[in-house]
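Engineer: As structure tokens, here come the structures.
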Structure I
Amino acid sequence: MVDFSKIIDYFKSTPIPENMLNRGQLVLNNFLKPIQNLFEQKNVPQNAWSDDQIKFLLKTLSNMDTDKDDKASRVGEREARITSSLHLETSAGFCHGIGRSGFLTAPQPKAPGGSIMYELSNYLALNFLKNFGLPNAKKAIVVPLCTGMSLALCLGALKPDWNNPNLINKRTVIVPQIDHNALIKAFDLVGVKRKVVKGKIYGDAVRIPIEDIEDHLDNDCFAIISLTSFFPPREHDDIKEISKFAEKHDLVHIVINAYGIQSPEWMKLIRIGIDAGRIDVIIQSTDKNVLTPVGGALIASPNEDVITKISQAYAGRASATPVVNFLISMLSLGIEGYQKLLEEQQKNRKLLEDKLQEVAEKIGEKIFNVFNPVAVAMSLNNLKKEQLFALGGALYNLRVTGPRVYNPEESIFGTCCANYPTPYIVLNAAIGVKSQDIISAVERFEKAYSQVVSK
């Protein structure tokens, strides 16, 4: 077997001078050193890897899976057979996926390399969260699911045993109002009842008082949801007080931290909540936080047994592709790369508010006084109903993606409360955004606004 760290030993009796061989070995060792560090330390690298290093790692590990064994007799119903080499590219070679039927993190006998890849990814997920705000997390896994489906998985894993006659009615989850269809569908999928605590208006902001949450507790409740990141005017929940409430009443507590890793302020809320009371699970999206394609989530917990239980609730073997995407992001960014993205995000969030403030002063509107480290909301009081509707279309035609125009008179869904009095627009300065995106988006918003008011 070839030892790449000693490859020059095979050529010492050749005409190639020893100093040249040593120089070549030095270069090769430098290329391989980050991979050795990853295997030994199982941490997110401090500095970014090159694409070639990442490809080498993925190719090496995927070549350990049994579908690459040209001497194997493959007679199972699932043998990672594919019709095109393009499948190898889209899966990074991990066609057998990850896990075993009924246990997501279990080693897969047909995928030794895929199992190593997944084990490394989960180590990196925990290390990443510890580095960026959750030092008190104990275990984390990457799942090939969106945030809403991850919520469904966690609820399904942590619900009471409904086969027990004494627990059959324990089907209610307390939900501080979250106007998001993905999360609502998660509750419906699992078959739990939502007990929604309505949002209340405090100035521009919408919040859910802990006293109202406490009033919604009854004997059928087994869990409570809280959230950090959301769209203005909805602010984050009081994670600390909800954690204390969950601990006092023995409620499963799941925090939806969809795109919260990018915010040190939101991460601090969770960290304090873990120390103050009970948090069972924290769910966050991979694409919204670490710039992967859509389709993955990080599920973390201060309790290792909780993650094991969630892993054992996954139905079937899983696609490796979202996990590979997470691993690629971790290696291509490194700690320093992600820290730089956080700093850029914070600067761009301020830039967005400053630019929108300039426009607001011109058109007689105001920036909402709402705490949100990612998004900014601005009133649209001076637009009529048909103009509000037209504004969204005008922005789309001007190639602005992502803004949300709300008219509470037309639909209150999205405001997380009843009777929100002000129409508004929300723009985000999320991680990865460029300052030029913000500048051009605000310029185009001003142009779109002028178009709709001039008609």
Structure II
Amino acid sequence: MEIINNKLNNIIIEVKTGSLADELGIEPGDLLKKINKKPIKDIIDYKYLISDENITLEIIKQNGDIWEFEVEKDFSEDLGIVFSNSLIDKAKSCQNKCIFCFIDQLPLNLRETLYFKDDDSRLSFLQGNYITLTNMNEDEIDRIIRYRLSPINISVHTTNPDLRVKMLKNKRAGDIMNILKKLSDAKIELNCQIVLVPGINDATELERTLNDLGKLYPSVNSIACVPVGLTKYRDHLEKISPYDYQSARDVLDIINKYQSIFEDKYGTRLVFASDEFYCLSGVDLPSYESYEDFPQYENGVGMLRSFLTEVIENINELDFINYPEVKHVAIATGVSAYPYIKSISEMILKKIDNLEIEVVRIINEFFGENITVSGLITGKDLINNLLKKEYENIDCLLIPENMLRKNDDIFLDDYRINDVKNILGFDVVPIEITGRKLIDFFRKECSNE
């Protein structure tokens, strides 16, 4: 997730209509100085201090006047204000030099926000970002406990102290188990991530890590294993090989082993492999139930199974449709998901007559062919792949919305949807990655219901 790390800390840019702040006459451009006579360090302070039923606000108006309000409110009722910087502070940047860091593998001349490496516990709590805990002092760990910032998402990678120091290139990285134990004792919920690098932290090292993290259950709520992502811009970095068919299967064997161990011991599988490992190995996706409550969905764990299940459910509910005229729809996808999207298109075609679907596998030339997920496809690659083969009479192109910046129409390389549309000559429609949204498109939009 891109971080807009501006310096306009607690300046208010929006006051929600009908909110407490609106009733008080607080306006965009005002600055929130203090709550209950205490300065506001960040969004965590803000949320903590406004949770009381009786609070005092100190506001600095744009003309420099200071207004003070005594406010009676419901417990945890929000004031209804939006800050220019959602964190009300600069995000903490990462001081590690991880051997697998994706940001270190980016090409030059992308937008500035893509190069910021955050390692901030507040963003972990608020937005689900993963942190290594190496850039935090004792006071900051204590603050997580004091304010009950839970759950926290932790990039563990390995619990071997020496290996973690080597992988993260940070001498403080080896203290991971002591910090996790302290958070666990305080009953802070932890979701852990292990970025696996072939021959470095998999095999017996992975077993050691899973053993160690399993001992911290139930504070450790879930563990995700994801393969290292390798772009073509690694000439200046340590040599690392990607996972292949056999090495991906070896990882899945270990994960299956520990799922059985944890299920017998705790009643939960606890550890899950990302979808990429199944795509690489050709192993069938686990059942929907195997992902339990999908605790690491946003980390690419169970997305494909969830999507396939939703598609099947919605196709089964779909009445047969006969379009009055032939519709030509293209669906763009990354290499890894291509077989699954192709299979879905065939299911859709059995329910809709006068529909043609072309599933387009997008080769990632921008980052390199080792990058196979749709979320890292650029506008230029989308264009180039579609122009290589002439697709006749395309009415529209569907793309998963994760190709775009959140709540925006811009790709990683700053192409916008209209840029792609104008070059290709047909409409480009972003679709939320759910089975219902996909089937709804064909049922409603494409059939002009």
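Engineer: A value of 34, 23, 17 was derived for semi-axes √(5λ) of the Cα gyration tensor in Å, for residues 63-286 alone; which structure in I, II was it taken from? Intermediate results must be reported in sequence, preceding the final value.
Structural biologist: Values: I: 38, 20, 16; II: 34, 23, 17.
Computing semi-axes √(5λ) of the Cα gyration tensor in Å, for residues 63-286 alone on every structure in I, II gives 34, 23, 17 only for II.
Engineer: While we're on this one: Assign the value 17, calculated as relative contact order in percent (Cα under 8 Å, 6 or more apart), to the correct structure from I, II.
Structural biologist: Details: I: 17; II: 10.
Matching structure: I.
Engineer: Assign the value -9000, calculated as helix-only ellipticity at 222 nm (-39500 (n - 2.57) for each DSSP H run of 4 or more, over all residues; to 500), to the correct structure from I, II. Don't jump to the answer; show the numbers that get you there.
Structural biologist: Details: I: -14500; II: -9000.
For helix-only ellipticity at 222 nm (-39500 (n - 2.57) for each DSSP H run of 4 or more, over all residues; to 500), the value -9000 is produced by structure II.
Engineer: Moving on to the next point. With mean count of other Cβ atoms within 10 Å over residues 215-222 derived from the coordinates and found to be 18.0, which of I, II does the value describe?
Structural biologist: Values: I: 14.0; II: 18.0.
Going through each structure in turn, the value belongs to II.
Engineer: For FRET efficiency 1/(1 + (r/R0)^6) of positions 79 and 95 (r between Cβ atoms, R0 = 41 Å, to 0.05), which of the structures I, II scores highest?
Structural biologist: Top value of FRET efficiency 1/(1 + (r/R0)^6) of positions 79 and 95 (r between Cβ atoms, R0 = 41 Å, to 0.05), among I, II, belongs to structure I.
Engineer: Comparing distance in nm of label points 7 Å out along Cα→Cβ at positions 175 and 359 across I, II, which structure shows the greatest value? It would help to have the intermediate numbers written out before the result.
Structural biologist: On the way: I: 3.2; II: 4.9.
When distance in nm of label points 7 Å out along Cα→Cβ at positions 175 and 359 is computed for each of I, II, structure II gives the biggest number.
Engineer: Further, regarding this structure: A value of 5.0 was computed for distance in nm of label points 7 Å out along Cα→Cβ at positions 55 and 335; which of I, II is the source structure? Walk me through the intermediate numbers first.
Structural biologist: Numbers: I: 2.9; II: 5.0.
Structure of origin is II.
Read the figures in this text as sums done on the coordinates, not as results from a lab. Only a predicted model underlies this, so the values are computations on that prediction, with no experimental measurement involved. Cβ atoms are built from the backbone, for glycine too; each structure is taken alone.
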